[in-house]
Structure P
Amino acid sequence: MGTGNTAKVIVRDGGTVAKVFHRHIGRDFIEYEYAIYKEIAKTPLHVPRLYSFEKENHALIFERVDGTSLMAEMKRSPFLLPIHMRRLAEWHGEIHQRQDLKLPVLTDRLASRISQSDYLNESEKEKILSHLDGLPDHERVLCHGDFHPDNVLISKKGHVIIDWADAAVGNRLADIARSVLLIHYGGLTSSPVQGMFRGLLAGHYERCYRKTDPSDMSELKNWILPVAAARLSESIGQTEKEVLLKLIHSRVNKRRMV
């Protein structure tokens, strides 16, 4: 069905799929991801059922979900984009209603990834980490960590949210900031028209979320910097990397980072 940096997904008999991890991926990593999926399974959210961890096959076994991604639906019917964005925001809000899960703390993960980046110097890292340390972090709600239209499947039974490997607990604003950045810049090409359109789409998504959640979102803009810096530690395209670095440098170089 697909191949990623850590695993490939294979359809199996009996209505299941196997997420088979590449052989260079250690068992500790797979057990860590298995533990995350077991926590997510405790919630009433629409997620694929996790069946087992086949240690001998280096694989996690999930329920097979037949459907198309929300991204594919958006491309097929672009005139429905406002409705798709509204629904995506509503589903994101449902995730953030879940609490009391035993998952990693999101700010710790962000700090680790910022520290590991090869594209920031030590002075920049220090400023960004200091900025992150000063952000409000009292919330411990469920954060997906990679919530975007490709990670929502539309099936006959409704929507199903996939790819929870980066799930954590923390401030919902950090998770929203991640989604806004992915919608705006994720997989960005050099096309200026695409960049402008993606920016409008990201702005619309943010407004949709604000309508679904009465929480104070005044600090959202302050999470963009550390979330963008953490994104640099991932395998991303050159255009996206350049845009994120420009955004990061413009904020780091301000006298007061906002």
Structure Q
Amino acid sequence: MITLAGKRGLVVGIANGSSIAYGCARAFREMGADLAVTYLNERAKPHVRPLAEGLGAQLILPCDVREPGQLEAVFEEIGRRWGRLDFLLHSIAYAPREDLHGRVVDCSRDGFLTAMDVSVHSFIRMARLAEPLMTAGGCLQTVSFYGSEKVVEHYNLMGPVKAALESTVRYMAAELGPKGIRVHALSPGPLATRAASGIDRFDELLARAAARAPTNQLVTIEDVGAYAAFLASDAAKAVTGAVEYIDGGYNIVG
């Protein structure tokens, strides 16, 4: 039986009840895990705290990876309260709107660096901070998208950024594997999340995805959560370094 009973995990990226991170957090909790949940800022707190409390989260902490010291403070509190960490989910990404909506060749240097910092380097930072807390091994997960490997119309700058994220997953899996720490990129099909709404003409992408996928339907945050919970469990202890598609087969169709 797959279970997360006795495990403790950190979930970063819940914005509302439609977030991929929330679907994952709910699945982690249903399988018995204790959770720490973060919120971006005071503006986001009223939307996230009720969800976190509904999950019985033992820690609810602010975390804007662009604010010096906030991410470190999260891990310091986890170390103080729990003394260990078994898994974490990194489900954050950002690019300035003007860079996201324009051509890749026109993106600004600052926009590119911001997108890479928030969407990729923050995952590296989390891995570095989690490593000393995962003395018995663990699982690091992040969220990607098919636009990392194929050109998806209107995905623009986030394509190269997610490609970098997936490469980072492979290298970190190789480096941390000897310590029993596994690393995964979840790659769901298109989902109607708040973050995705920033992509131009995203409703068209949703319609095309449903038509193209062999299952002829969109995935849900529950689908993603179920798979993420499996990967965090000991049942997946032999799996690491992969891009895990949860997309109804969307990625196999040319």
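Read-outs: derived from the displayed coordinates by stated rules, not from any lab. Owing to the predicted nature of the structure, the values given are computational and were not obtained by experimental measurement. Cβ atoms are built from the backbone, for glycine too; each structure is taken alone.
For this structure, a couple of remarks:
- Value -15000, calculated as helix-only ellipticity at 222 nm (-39500 (n - 2.57) for each DSSP H run of 4 or more, over all residues; to 500), assigned to which of P, Q: P
- Structure responsible for 17.9, with mean count of other Cβ atoms within 10 Å over residues 145-152 calculated and labels P, Q on offer: Q
- For 2.3 (distance in nm of label points 7 Å out along Cα→Cβ at positions 25 and 241, calculated) the corresponding structure among P, Q: P
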